[in-house]
Structure P
Amino acid sequence: MKAIILAAGQGKRMRTNLQKVMHPILGKTIIQYVVEAALNAGIEDITVVISPTGGDIQTELTKIYPQLHFAIQETPLGTGHAVQAGVGRVQDDDDVLILYGDLPLITGEFFGEVLDFYNNSNSSAIVTAAYNPELDDFGRVYADEDGAFEKIVEAKDADPSTPFSEWVNTGNFIFNGAALKYGLSKLDNKNSQGEYYLTDIPKILRDDGYAVNVYHSQADMTVFTGINTQVQLAEAVGHMQDRINERHMLGGVRMVDPFSTYIDDTVELSPGVVIYPNVILEGACKVAEDAIIGANSHLQNTVVGVGAHIRQSVLIGANIGAGADIGPFAYLRPDANIGNKSKIGSFVEVKKANVAENTKIPHLTYIGDADIGSGTNIGCGTITANYDGVNKFRTIIGDDVFVGSNVNLVAPVKIGNGAYLASGSTINKDVPEGTLAIARARQEVKTNWNRPK
């Protein structure tokens, strides 16, 4: 089985410069979901038809799926014309699934059902239909009592005299290679749009003696949600959110309010994870067993260890150890590596730093380009002065160090194990193990002094 994905539409109704099928939905582009659905159905040979301006689609998809093939529809002359552009790899004895690149909610399970039906039907073509009494903007599909295809009537062509049908065209077809090529050779563009319609091919084949049948799918209509506007994109995000959250909850994740929880399809959650309202998990996040993601937290490409607790914080590219306690209002930037059972408190920012286990950085602190040992306490208001305007330098703090409040650590500087840094000090020289460092001006009190007027 081969597949042709039609993705050459310009998506003008989206009102953006971004190609329609490249719009994101919870961690993946629209077309990624379509490609993955075909792959999940066991289809390995896939051709994506793009427009001459669709280079971004090819570039991005090739990074993820290097096995894909691409064809260009030079002029936008309809869906049938797009299939003509993509049929070059199809042999007469191939079977071909035709699908649209703007149906992100389509599933591999649906394609698997259609393929099974096709393989047992002795058909040259299959039209897939879904039950939808509302009709909406879908074309109506008609079949006889035995399921043989009769016709498709587009919504814009239906009038009061058109027989009612509760089955609508999903836009997905299967053809035998030889039958598809024959149908394409007979297509014409004698219509008001002057375009070649893929939906004309089943009738051409039926009229010329080919066996064409209808697969009546029982899938929910949300599976066939197409994207043409930002409104429809938002609807698809909502449906995908429900699907992803349901999958995780069935896997043992507790969500206090799944309707306010947004999780990318690329996120991995273990059983026992608890997620509170208004949480966003993006990219390559991995959250281990019994971790708690508190309300209003935003994690991106972050790994969270067993039993860790994130409270109302932003974490980007961070690694959180087991049992660590983060927040509230912490900001962990890329390469912030927090050890087991460590504490990163309120209004603490950590960037490109390694914090060992059982270390506490409770509040109002900046730690950048640093290595901090285990059992160390960093006092309120401490900063690592890591940047001289041109270069970044590292601060190294050993085990069991006590850093008093409001300490400035001017990198590069090294603090030995067990050292004690007095509050208010500006440290710009190495401090040996077990010593006390005081670096602050001596206080003076003037008694004979008048306030300026």
Structure Q
Amino acid sequence: MGFFLSILYFVTYYLTPVDIFGSLADYRIELFIAVLVLLVSMPALTESFIFKTPQSLALIGLGVATFFSVVFGMHWIGGGMPAFLQFIPNAFAYFLVCLHCNSIKRLRILILTMLFVCLFVIAHGAIDLQHTVPVSAAQAENGDVPPENISPYFLGMSNSAGQWFYRLKGQGQIDDPNDFAQLIVCVLPLVFIFWRPKKTLRNIGFVLLPVSALLYGAYLTHSRGAIMALLAMAFVAIRRRLGTVPSLLIVGALFAAASALHLAGGRDISVNAGEDRTALWGEGLQLFKAYPLFGVGFGAMADHAGQTAHNSLVVCAAELGMLGLYFWALFLFPTVRDTLEIASPAKVGEGVPIVLEATPFSNTIRTIETVDREEICSLGWLILLSLTGFLVAGWFLSRAFVVTLFLLGGIAEVVFEMALRRGMVAPRLRPGRVMRNSAGLAIVLILTMYIMLRVVNVMH
């Protein structure tokens, strides 16, 4: 029941209650699902590894930082709890994955769910592209509907030449082309969990065709951040075989091709084209300097700078201060570290058999999946590519606290726990070391952003 409700929770989050439940959405049925899955999950806590992970502490800390950012940063005592309640449903994803998606079979179903969400939006977009969205700007401007609102699945906007073009988007939490593109980028490598050697027809149907559809959807979003994320994923994917320099040359050629083919909808992909964005990054760092401890308040950067930062690191630092940035790094550091561990064949051993245990509640025997070293390394590699896509796209988006990040963190820890229980990997780092390294990571990230902005300003 807990696993089924978790899947329903994720689908409802991405596709909105209206799309899933229709008129029942008026009764806030998503809150009912959240409460029900919370109650069902309570018994699973006793047997879960979730309290052994520093990410759990990080999410609790982020919730506290969210509360304090509004109470102290905005000087609004009454707004602390609403901000906390707005953050918690996103963080809830990590706990649900760790509690209920703790087998290869369930991870496949979870990834299939994420793929379904993407294909659902892409299919709606493809239909609207054929029947609703105009093929030219003149058709849109002569119609009764403003060109930017021609379809609920498309956003109309003008490019550098003043021409209208349309960008695919979802609804609800992915009601933005960049948000939807980031989700596509994260799901794309995970689809290869269904790949089977020497199974040509299966691979075509379950991997290559869905990947092609996802790439088409990414193209329809015309997201520059998604293009950079895909290029980064391509570099990471081929570097191990080809080496750094050949991989950089290939990625450079792909970047040139993306620019020549106007995959961003006619917008430039360059430092000069991103001047407005880097200016916002600078304003975000100024806010961080002015409100260093608690930030300006959760979701409040736009009130100070006119817009949000369009960078996950900057928006986290500006809105939650050093307290929030530290806990964000505390989630990110062990997630990336554990992913690198399971993605490296040199660090994953053959493992030892697991002794089956009787459950304390019945006479049945707890079944344990058979997972080999190759499968762990393959899953780790796919998760690493997905995290790479998320973080690179997140460098151009203010998406530090979305479900997708915490969901990927949960997937990483589930696979790491599988390897750990079988003796394939070294134990998790000691809590003290993780906390020190996370503090160092937070400082390095801020310094990196500061140095990058200084370099950009010198170039101009």
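Derivation of every value follows stated rules applied to the coordinates shown; laboratory data play no part. Since the structure is predicted, the reported quantities are computational estimates derived from the model, not experimental observations. Cβ atoms are built from the backbone, for glycine too; each structure is taken alone.
For structures P, Q, calculate mean count of other Cβ atoms within 10 Å over residues 102-109 and state which one comes out highest.
P
Given that helix-only ellipticity at 222 nm (-39500 (n - 2.57) for each DSSP H run of 4 or more, over all residues; to 500), derived from a single structure, equals -5500, which label among P, Q identifies that structure?
It traces back to P.
Can you tell which of P, Q yields 8 when relative contact order in percent (Cα under 8 Å, 6 or more apart) is derived from it?
Of the structures listed, the value fits P.
If we compute volume of the Cα convex hull per residue in Å³ for structures P, Q, which one ends up with the highest value? Before the final figure, lay out the partial values.
Values: P: 215; Q: 176.
Of structures P, Q, the maximum of volume of the Cα convex hull per residue in Å³ occurs in P.
Of the structures labelled P, Q, one was used to calculate distance in nm of label points 7 Å out along Cα→Cβ at positions 310 and 390, giving 2.3. Name it.
Details: P: 3.8; Q: 2.3.
Among P, Q, the structure yielding 2.3 for distance in nm of label points 7 Å out along Cα→Cβ at positions 310 and 390 is Q.
Using mean count of other Cβ atoms within 10 Å over residues 54-61 for the comparison, can you identify which of P, Q gives the largest number?
Q
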